[in-house]
Structure formats: structure tokens, C-alpha cells
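Take a look at these structures.
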Structure P
Amino acid sequence: MIKIHTQTFGQGQPVVLVHGWAMHSGIWRDFAEQLAQAYQVTCIDLPGHGDSEALKDFTLEAISTALVNAVPEPQSIWLGWSLGATVVLDIAQRFPERVRGLILLSGNPFFTQTEQWPGMKLNLLEAFAEQLQADCRATLLRFLSLQVVQLPDYKLVLRRLKSAVLACEAPESFTLQGGLDILKQADLRPALAEAKVPVSVILGTRDTLVPVKLAEHLLVLAPEIKLSIIDKSGHVPFLSHPQDLLHIITDFMDESCR
């Protein structure tokens, strides 16, 4: 069993925050402390990210097993952002007894764009994969810029995002590549359609990685989800629109996950 780093704040209903590609749990710090005023909030580092030990094979099955083993509560609400949304959907599918509810933040159950499904262009993901081999840091900074470029105050949000991310060493290139492979290949649409727990999906109108037009497709796939759209928000609403996000999460947890 590998070592997975966690940090827990507050008391009450347990919620676990799972970060996105190339990030670490420190990205949540300010937002987690606000959320912890009402709930028990656990921030967790994905394997090979932050202070968590790396996996030899960065696969969804291995990631989900490692995270579930690191959380002692028998049932939690799992909140996943970006790649983290893919991970928590996989946890709900593999370990349904450990999941009380799901919050998918700026996530897409099938991340890549097709003619029938909105998403991120495959050639852009493949370009990131190639660039990782040449210059890991420059690739990460480009990825960060994409997450906030549509925001009116993007320079301020990008500065905060960079500061949080660079507080830890970047993951090894094989871990980053594994995360991109998951985003390119994983199809968690069946897991969302078959979910037996309450599900909240939160999108931003200015997200350049997870397009807001995904909303209509998700409602066809899983009509029972609670869908929320934050106006003028990009891919990191916990930095750009924390109060809006807190309100959405609190309403969902208090109404649907008691």
C-alpha cells in the first residue's frame, strides 16, 4: 500500500476534495478552510502529486484503490475537480459503498471531444504529451494559462494559481503522462448514468477545457443530476468564484446528501 497524503479540516459531514492534473491538494487550501466551517473536509494528494507516493502504473483502478484506502470514513461525499472528477466517478463505480454523493467540478466523464460529445480537442492533449518530454515546466505553465485565459481578471487568478501549484515539486513526467492518458482514454459516462447516489455537476461559462455546452449532453445522459453553471467562471471556480461555489456545494450537500 502506497503512502497517500491527506489533510483534514473541520467537523461534520465528510467531504473529500480530489484535485486535477499536475496539481496537489494545496490548491484547495483557502477554499477548503471556508468549506470546513460547515463540514469535515479532507484534501488528498493524488499518487505521485504533492506529498503522496507515486504509483508505478498511474491507472484509474490503482488511483481509486489508493485514495479509498487513505480515507477512514466509511462513506464520504467525493468532490473531484477536472481529472479529479474522472477519479471520483471511478471510485463511485468501483467502491459504491464508500460514496454518499458526488460533486463533479469542471469535469467531463469523457474528456476528449468527438462529433457527438463536447470536450477538449484530442490534438491539444496529444500536444501536451509531446511537450512534456521537451519542457515539463513550460508545458505546465501553458496548461495553467488555458485554465483562466477567459476570465476578466485572469492575470490575478493565474498568479494565485501558479503560486499554489509551484509550492510543491511537479510530478514526475511518467505520472503526468499517465494522467493525460486517462483524460484521453477514460469513458466514465456509464458510471455517471448508473450512479445510485446524488450527483452535482458544476460548470463555468468560460471554461476552455470543459465547455459549458456539455451541460445539455449530461442532462440527457443522467437526467437526475443537479446541474449548476457559474456565470463568467473558467476552469478554477474555487479561486475565481469561491462564494458562488460554496453556495452551490452547501445547497447540494444539505438538500441531497443528508
Structure Q
Amino acid sequence: MKFKYICFYFIFTILSMGYVHAQTDLDADTIIQRSNLASMYAGQDGRAETLMTIIDNKGRKQIRQFVILRRDREEGGDQDFFVIFSRPADVRNTIFLVSKKVDAEDDRWLYLPNLDLVKRIAAGDKRTSFVGSQFFYEDVSGRRPDEDHHHLVDTTETHFIIDNTPKNTASVEFQSYRLWINKQNYLPQRADYFDTQGEVYRQIEALNIEEIQGYPTITKMKVSDLRSGGSTTNEMRFIQYDIGLPEEIFSERSLRHPPRQWLKRPKK
């Protein structure tokens, strides 16, 4: 019995070492691709209700609430996003629509109901404030992995640490950013953005992760503007995956005629 136990322990140790070795042998591009799939492509589509809390540098608070719908055209490929606000009253029915592309600039539209105006968001505006928060428009649909060079700088027991530098420096406000990627589920848990002086001026953190329908999911995240002292926290609720969202939801027509049946909270 003792011999069998020693043999089992030996085999288990060898397998564990092999697993660790396989993880540390991954290159930065592979890790980033896996992280992109884990964080942006869970299921074929998805729905979530988000409670956004914006706090400025004087501690003043604003609350916004919106529903986000997502549909993948293909795994790891083009995607569509539809975001509609329900509160407060001054942004109610404001809609943000994204056609995300892997080989070209994304198409982004903003519908302002009070003006009945559809506004095209230029590529140069993707890293500007999303409805007055510390999140950027680009944060909603995610940054394409091929827009940056990736370098694995460290591996801890729990995280891959990767430095990322933009290929087109004129299109962004940062010099580089560092990601901490969870080795178990490949979700990004922290991102530090550096300016040209090498100082961290912006930080995004995953504050809570839950497993939903078998998919590890970030359900609470915070972005902090370290220069101004302001921050925004997003809490995602009523999350669903693989609900069969039709393609026609993600069209310019839906800006003025939202798909109400897909915006309702799921029944318990």
C-alpha cells in the first residue's frame, strides 16, 4: 500500500510539473488570444444588465443603468454590441451600437433620443469617455489583440504578467499597458496604463468573478483615473449566455426601434 501511494504521488507530481511547464512555455501572443476569447467570447451571444457608479474627484456620485447585448459572428472574429440606457432620465433610451471587426476599424454609433440624432463615433474618439464615465468607448467592446505588441515579463503562481505596446502610437493616449491574466481562467484581472513618463495614470481591476452557465465571468469591475482621482464601477447582473439573439437586433434600425423583448430581465 505504501509503495502504491509513493507511485501515485510520483506520477501526480510529474503530471503537475508538466502542466506548470506547459503553462510557462506559452508565448505572450497565445496568452493574449486565450484571454481575449475568455473575456469577450463567452457563449455565442450574451446579455447583461449593468449598474454603473461614477464618482468624481470630489466624491460626487452618478448612477447609470444599461443593458448590453452581444452577438459573435464567429468565434474570435467579428462581433456586434448593442447598449441601451434605462436610467437616469436624461440618458434613457440612449443607445450605443458597435460593429467590431478583427481586420478593420470598428464601426460605432451613438443614438441621442432627445435630439433624435444618430452620431457616428470616429475611430479617433474610441479612447474617450463613455457617457461621462472613466470607461472608454473601446473598453465596452474590447481592444483587438493585433493592435499591440505583447511581451511576457513575468509568471507567478497565479498570473501571467504581460506588457503591451501599441503598434500605432498616434491612435492612443498611453505609452504601454501591463496586464495581469489569471492562469486558471485566462480572464484579465488588472490593467495598468502608463504614460510617456512611465507613470501609471489609469487602472482597470476585476473585483469579482463568478461562473455563469459554465463560463468564468467578470461580474464587477472598476476603472480608476489616477490623475483626477475619479473612478467608475460596473456591476453586471442578470447575465445570460447562448440566448439566440437574432442578427437584425444589431442594425441601425434598432437605434430608433429597440428590441424590447430582448431587453427584459430574465424570469427566475
Ranked by FRET efficiency 1/(1 + (r/R0)^6) of positions 73 and 121 (r between Cβ atoms, R0 = 41 Å, to 0.05), which of P, Q sits at the highest value?
Q
FRET efficiency 1/(1 + (r/R0)^6) of positions 129 and 249 (r between Cβ atoms, R0 = 30 Å, to 0.05) computed as 0.40: which structure among P, Q?
P
Which structure, out of P, Q, was helix-only ellipticity at 222 nm (-39500 (n - 2.57) for each DSSP H run of 4 or more, over all residues; to 500) calculated from, if the result is -5000?
Q
Match the computed value 1.0 of distance in nm of label points 7 Å out along Cα→Cβ at positions 105 and 137 to one of the structures P, Q, and report its label.
Q
If volume of the Cα convex hull per residue in Å³ is computed to be 167, which of P, Q is the source?
Q
Compare distance in nm of label points 7 Å out along Cα→Cβ at positions 185 and 209 across structures P, Q and report the one with the greatest value.
P
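Taken together, the values in this text are just the output of simple stated rules run on the coordinates, not laboratory data. Note that the structure is predicted; figures quoted are calculated from it, not measured. Cβ atoms are built from the backbone, for glycine too; each structure is taken alone.
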